[in-house]
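Heads up, there are several structures right after this.
Values quoted throughout were computed directly from the atomic coordinates according to the rules given, and no laboratory measurement underlies them. All figures in this text were calculated on a predicted structure; none of them were measured in a lab. Cβ atoms are built from the backbone, for glycine too; each structure is taken alone.
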Structure P
Amino acid sequence: MTVADDIALIKKQEATLVFPTFDEAAAFKIGSAIRDRALRQDLPIIVDVRTFDRPLFYAAMPGSNASNPDWARRKINVVRRYLRSTYRMVLEQQRPDRSFKPGEGLDITDYVLAGGGFPITVKGAGVIGVIAVSGLPEREDHGVVIDALCEHLGTDGRDLTLPPEAK
């Protein structure tokens, strides 16, 4: 797949993975599903599920480190500002230093180009929050979130899953 193909597929993920409603119970169920997968597969991640006004679920897995919550916080800020997946932003921006262009006026201490933040979109309401995973390579962080959303929403993920990154 090309970068353009990946971006198109992520846009499809964003358009497809929409909640009919979203509440604390949904946040707990999705966060718990990601946590359970991390335990089964020894994934050294943190997961942070929140609406833009408050945190709803947080877990830090064995092997995660003190920088993971900060990476997640900066990913959350990107989703909040741009209302799209952080991995999509990475692919669209193509900036190896992980910072936004100077004209954007976004401080690297608060915003980062790194995959793993995905918008929580509710039908009729728009983007209301974010699911952030940090600790794996960014394409894998993104994939963990997509897998959990597909499962939770009962969506066949075969057409929505990014293939492994070409080396």
Structure Q
Amino acid sequence: MFKNIAVAAALIAASSASFAAQPGSFYAGADIGRTKITDVDGRDTSFGGFVGYSFHPNFAVELGQRRLFERDYRWGSDGANLRADQTSLSLVGSMPIGESFSVYGRLGAARIQERFSTGGFTNKDSTTKALYGIGLSYAISPAIAARVEVQKISQQATNLSTGLSFQF
């Protein structure tokens, strides 16, 4: 169902004639959120940054970096650390739904790097997955927007984040 919503949002955005960011403009921002990983108990705080370029009234390309998850495990005097980071490249389509609000959809690729360390041992693994998401943006001013987004990174991982975007 989430895939259908993301595809529908991207198609609707493609048919719209206006977009909050002007074509030919750059933007950057940061966000904070929560990541849910199916195989791991609970949710963990995520944070990240992104830069983008609006090349069309309805479309932008965006590069992002995010710490999805980090957790320390302790038992006695021993311990371990598990961490997951995401680097992504996406096409973002947007459609205004009011004077200050826009919905947007995202479709791209994410490289997920997982790192597990305990004692003197560290193991790293990385994989590239399709990334899709849907979000809502509110223009606080012509250059500043707040946004809320849900990203589906893999079958096991979903991220909900909120952040600010600055157009320049």
Structure R
Amino acid sequence: MTGGALSLPPGGLGGDVPPEAGWWAVFADKLKYLLLPLMILMLREIAVTLRFMRANMLETLTQDYVRTARAKGLADRRVLYKHALRNAVTPIVTLLGLSIPGLFGGAVITETVFSWPGMGKAILDALVSKDFNVVMVCLMMLAILTVVFQLLTDLAYAVIDPRIRYS
């Protein structure tokens, strides 16, 4: 860092710090190289999730059970967290369950721009070299990730919403 500003590298994986400097220095060096790609991948997802959550909360706050809870004299904080948030978060779990596998597939451009080795760059390199077997394997892994995260999303419903039970 020079002049108090954080200098973020434009790409690569790091490795400027020797392992003798200690694990914290190596970790901080790797984190420096991770910040820009992470921001690129996550800013859109965060914006979509927050916008969706806001819309769900506004809709939930107009429901009869929320008005009933307020009429019973419950504190606003309890009404928000216990009644409204718990019901508004269920669609967000669905959104997150679908977006996590999308992050792996959407990393093609990010991994190429920032020179990160990953599934996205492997797909792009395989497409350029016309190695369709590698492309099929990577797409199969993305399909498996989608199925696994959908299963985890369905299981999370039972934890979040006590009215949902699987028999």
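Once distance in nm of label points 7 Å out along Cα→Cβ at positions 45 and 61 is calculated for all of P, Q, R, which comes out largest?
Q
If helix-only ellipticity at 222 nm (-39500 (n - 2.57) for each DSSP H run of 4 or more, over all residues; to 500) computes to -22000, which of P, Q, R did it come from?
Attributed to the structure labelled R.
Rank structures P, Q, R by distance in nm of label points 7 Å out along Cα→Cβ at positions 101 and 125 and report only the one at the top, that is, the highest.
Q
Looking at mean count of other Cβ atoms within 10 Å over residues 85-92, point out which structure of P, Q, R has the largest value.
By mean count of other Cβ atoms within 10 Å over residues 85-92, the leading structure of P, Q, R is P.
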